[in-house]
Structure P
Amino acid sequence: MGTAIAFAETPRYCDHEVCLENGTRFGAPASAFPQQSEPGAVSASQFVNDCAKARLGQMSDVDCGFYPYGDPQAIGYGSWAPLTKDYANCYGGNDANNLDWGATSTYSTSNSVTVGATVKAGLDELIEATLSTSYTATWGTAEGTTEHFAAFVPKGYKAHLQHRYQQQQVKGVLWINYDKTGNKDGQGYGHHYYAITDFTSTSPVKNEDGTVDDVVSLSPLVALAPGECS
């Protein structure tokens, strides 16, 4: 999956993979990488974190890039995520709202490989920089349009508030080039080059005013089990 070629060479895009001037072609899905870095191979998570750090100028002797397979594609609303903890209504009461959300949610980009929060901006910058001009304005962090939502949970049930938002995705090949191939942080564990194929980045679909359409709702009601209210 890698080969000892001069650090200065930048891999070229070769039909969903990358290749070098000598004809070497490489790339593998993230699932093919080891869980932890080991002699002969870095883990996918180290690869991605090292790339993000390099983009932020926090790591030297590392170069990386992203070749998208095409333009971002809208994928509709994402999955529901909780906004509040479960509220258990043990004692009844009137139909006054007992769950209330009074804030604006902020949504950011995510990707298919875990990356540290402190270096996430570097990876976001890399993805955005490789998109066509017509998409860079709609890519990145955005705030939701929903600012308030309230709901009632009947006696004997529990539920929470949840939200989801409109998303878009871009897939491509993410490559990295380590100047050093030692078994230490920031080094290639035996190889100069690696590439993750089908690397996916997901972003909110931003409106012209910079907001993203989101939805807040009450989660499905769950009956309280015996003893939950004791």
Structure Q
Amino acid sequence: MHNSAPIAPSRVLVVDDDASWTELLAEYLRTEKVSVMVTDNCDEALLAAKNLQPSIILLAADVRGGNGVQLCRWMRTISAGHITMLTTRRDEATTIAGLAAGADDVLVKPFTSREIAARIRAIQRRFHPSPAAHTVRPHSENAPGRQVFGWLCVDIARREVFVADEQISLTRTEFEILATLAQRPGAVTTRQEMLHAVWGPRWPGSIANIHVHISQLRKKLGDNPAKPLLVLNVRGIGYRLAV
């Protein structure tokens, strides 16, 4: 379970040894009062993730002196921050390994500092929306913001999930996927709708990434991935949450 310390919305942790873009990133975000910490040391990165609880972590898969995928896995146990893994490899195996390790997204280099700054702003808008964005239109008799499905309870307003009265720790992306399904109980959410709801309409990633996050989500909810009873596949279309 990740550390329960509050996440600071103005802190970004970058784990990379390429100063050519990290210095520019800090410059782009300085006027927005966003603190950017940069390190290329695995131990220092873990300490910063635990103590500072940044809202966003940019993690190079080929971080010097360590394994980025393993570092991501360790970070996920101590931080609830949004983790984007940075890699130079475009193969599907690398993307799946990063997502399975707990990353919310995998971004392939090269990219510009301006692009990364824009992505950071988009992530912050998604997780710190305006008060009006918190309005939930329930599709069932559950109270607004709180959806109950048998042994599963999803409190969207508090961003909490309970299974048989036990609170479950989810990554931000896993929660967003579950919340999207919970707001449409019994109805089908297409893969494209899921991409738009969780990552935004301009996200360039693959629909295949959803499968990895769904698989991890099922495991945490105690839903058998081979014969799911809660998060159901709708073949060729998308997913729905069983009522």
Structure R
Amino acid sequence: MSGNLAVAPATRPQSIPYKVPEDFAPIGMILEAPHGLFVAHGSRFKTARELLDAAKTQKLSFASTGAGAAAHMGMEMVVKEAGVEMLHVAYRGSGPAITDMLGGQVDSFFATASPLVNQVRQGQLRLLAITGDKRNPAIPDVPTFKELGVNVPVTQWYGLVAPAGTPEAVVKHLSDHLSRALATPEVRDAIRRDAATERNLPMDAFRGFILEDIARYKAALTPALLKEISSK
């Protein structure tokens, strides 16, 4: 997943017991899910633009499920691109973060959108905007940050890798079968149901994507952000 193969190598390379991509043979990518900016349903913020504009003159906060995690890094990119400052509050899990947001202790929550889509549909949360290049068909009314002039391409993604040194024929066999699975309606429908998107990137294409994602996260690092991550 992106946290293990892109975020950690970019933000904590000395604290993980492996190297990317050297220690792996990429089989293929499976899916991407956008990150999203959530607020409580009763929040005064109805759009992401309202929240980001307010952050220019007010001290607002956003919750995440951990300093240096993929979602935290994604929101730091949003804040940087938007030219605002927001206080990051790290939680251990989405449950406590959402509880505090609903209670007014934090203004917003930035997280992978897919696991929370049902809560949005049920009216418990409001999803203001998502990362990625285009709107998601499962949540067509939710704009992308890109539409707001805040280009944040990072997503939560999942894929398959094998240990480095795995015979190429074995890797290719697994990759071919993964591609076939992703082409079936049953798999596509299951992935798309909650605002994720299948991505058929086999082997070298997946390797290239991983390297590009590492570079994106590295580019987002600042001395202050590195200090926050290293202190956790």
If semi-axes √(5λ) of the Cα gyration tensor in Å is computed to be 44, 21, 14, which of P, Q, R is the source? P
Looking at structures P, Q, R, which one was relative contact order in percent (Cα under 8 Å, 6 or more apart) calculated from, given that it came out as 36? R
At a computed 3.1 (distance in nm of label points 7 Å out along Cα→Cβ at positions 52 and 84), which of P, Q, R: P
If distance in nm of label points 7 Å out along Cα→Cβ at positions 68 and 148 comes out at 2.8 when worked out from the coordinates, which of P, Q, R was used? R
Parent structure of the calculated result 1.4, given that distance in nm of label points 7 Å out along Cα→Cβ at positions 172 and 196 is the read-out and P, Q, R the choices: P
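Only the coordinates and a few stated rules stand behind these numbers; no lab work does. These numbers come from a predicted model, not from an experiment. Cβ atoms are built from the backbone, for glycine too; each structure is taken alone.
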